[in-house]
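See the structures that follow.
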Structure I
Amino acid sequence: MERGRIQPRLLTLMLFVLDVGNTNTVAGVFRSAGNGGYTTLVAHWRLGTNRTQTVDEYGVLLRNLFAMAELEPSAIDGIIVSSVVPPLDSTLREVCQRYFGSKPLFVEPGIKTGMPIHYDNPQEVGADRIVNGVAAFEKYGGPCIVVDFGTATTFDCVSNKGEYLGGVISPGIGISAEALFARTARLPRVDIRRPERMIGSNTVGSLQSGLFYGYLGLVDGILERLVAEMGQGTKVVATGGLASLIGKESKYISTVDDFLTLDGLRIIWERNAKKTADAAAGAQSKKKART
């Protein structure tokens, strides 16, 4: 090496994944395994979803998070996004291209998921629900149910053949609590957590008991009927902000997987990357055959 010349640093390629929900956005970075796949989740963040932020505001925020995690944005080899907030999609596309130099792949109709969707109108299914179904079937097998505790709590059913069957949507525990606080003048806002005892001896304890056990009853009541319909061997996986809180007490939730959606995005990216590589290889073979 010539004296005074700086040897360029070899960067490990990484995949950037974004799950944009109505209340929160979860982001993660996977490190390349060196064989076209990505295995290790090296960083993850949970952010508030802000529909009014500009491209530059999102860009600065994400670049700062990368810097704090000592990750190099130029090492990003690909970006995949699932979003249930359409007004933000164009903003995120520009953020990815301007600040990370990569065109993002959105989970939308036409993308290869490897999962048949048995829904009256497949375009009505939220991208996050499909991503969760793909990850749950890949990691735990079927039949399975994914309970995602977000702004809404969704129950998504996947057959033993890996088919998305549909599910249930109910109000999330957070917006249920907000509705109660907004419509009652004298009830205080409380943390949503498991109370020390069922019978509350004060207003705060009574509210916490009603919110926690009331919502646990809703979750287990729905799961009881879903498992009866799908079969007793059905696996139930929970993810989302309050998955750990409710999952520990549920009679039916067997696994809490905080990174299920991020893993689903990684799996779908890899399937589409393989599809693109196979198509390119096929086109090259046809070209050689003609010559």
Structure II
Amino acid sequence: MQSVKENLLAAFRYLLRPLVRLALKNAVGFPEFSEALKHAYVDVAAKQMGASGRDISEEGISLIATIDKQEVGPILQSLNDAKFGLVSRDVNPLAAVLNGWHTNPKYTGPYGIVRDLPYSRDETASDSSTFTQLVTEHSPGVSPKELLDELMRTGCVVDVGSGFFRAVRRTYVPDPLSAKSIRLFASVVHNACEAAEMSLRAESAGGKGLIQRTIYTLHGIPKTTMPAFAQYVRERGQNFADDIDNYLSDLDKEGLEEVVKTGVSFHHYIVNEDDERSFLKELPN
């Protein structure tokens, strides 16, 4: 059992890397991510208890998920709250600095126009309105240099010369995504993980589960052949998708009773070598 847990934890770290990359690109910090994970634990534990015929209780969920009972109650109450996704436990330091730059009267001019700020105060200057002072007031304990570098990297702040910097964006969203693209991403990843988890269940043994096929290279193909292979997969994949779509469209009718929502998803992937090496090192068996 310990071996299974160790292997699973290594697998989870491997699976989470692309999700964490996406989170970091979109200003989702660890406190928010861990809170979402905690909600998922409580939600799944509650459903497992209900499916087994047991009464859903805070004590039971706490025991199954190893989450403090005092935290379980509020999470249970908020699971059906549509506003959960809008709540953040901690304000991102980058967002806090940008907000202060745009709203604090010390850093705005007439009519609320955002002022250009020097990085630090010249010893001979009387004005203390500097970028370092802004960071000290709105995100104490954070390195002003590191913060400025990230704001410039993401295009929120630009260097206007003579040691001054200008805020050109009010919000810190380094890699903005549409709600539609986020929902599609979540659906694709969730369904892929759900199908993989189902194949591990005892009732799926002996070819009784959903079909899963992965075709992969053992040693790799020349980089020069990659565009041709990608085009080949795209063309053949589109033909396959069209066949499946034609098959389903004859069955997918509105108003039917006892339906099952289903579909087929496939993707062409390229192995992330760094993630792969880390995963293989972490696997105890």
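Rule-based calculations on the coordinates, nothing more; no lab input. Only a predicted model underlies this, so the values are computations on that prediction, with no experimental measurement involved. Cβ atoms are built from the backbone, for glycine too; each structure is taken alone.
Descriptive notes on the structure:
- For helix-only ellipticity at 222 nm (-39500 (n - 2.57) for each DSSP H run of 4 or more, over all residues; to 500) computed as -17000, the structure of I, II it came from: II
- Computed 0.95 for FRET efficiency 1/(1 + (r/R0)^6) of positions 143 and 215 (r between Cβ atoms, R0 = 41 Å, to 0.05) - originating structure among I, II: I
- Here log10 I(q)/I(0) by the Debye sum over Cα atoms at q = 0.07, 0.08 Å⁻¹ was derived from just one of the structures I, II, and that gives -0.33, -0.42; the source is I.
- When distance in nm of label points 7 Å out along Cα→Cβ at positions 23 and 231 is computed across structures I, II, the figure 4.0 traces back to II.
- Entry that produces 0.10 once FRET efficiency 1/(1 + (r/R0)^6) of positions 55 and 151 (r between Cβ atoms, R0 = 35 Å, to 0.05) is calculated, selected from I, II: II
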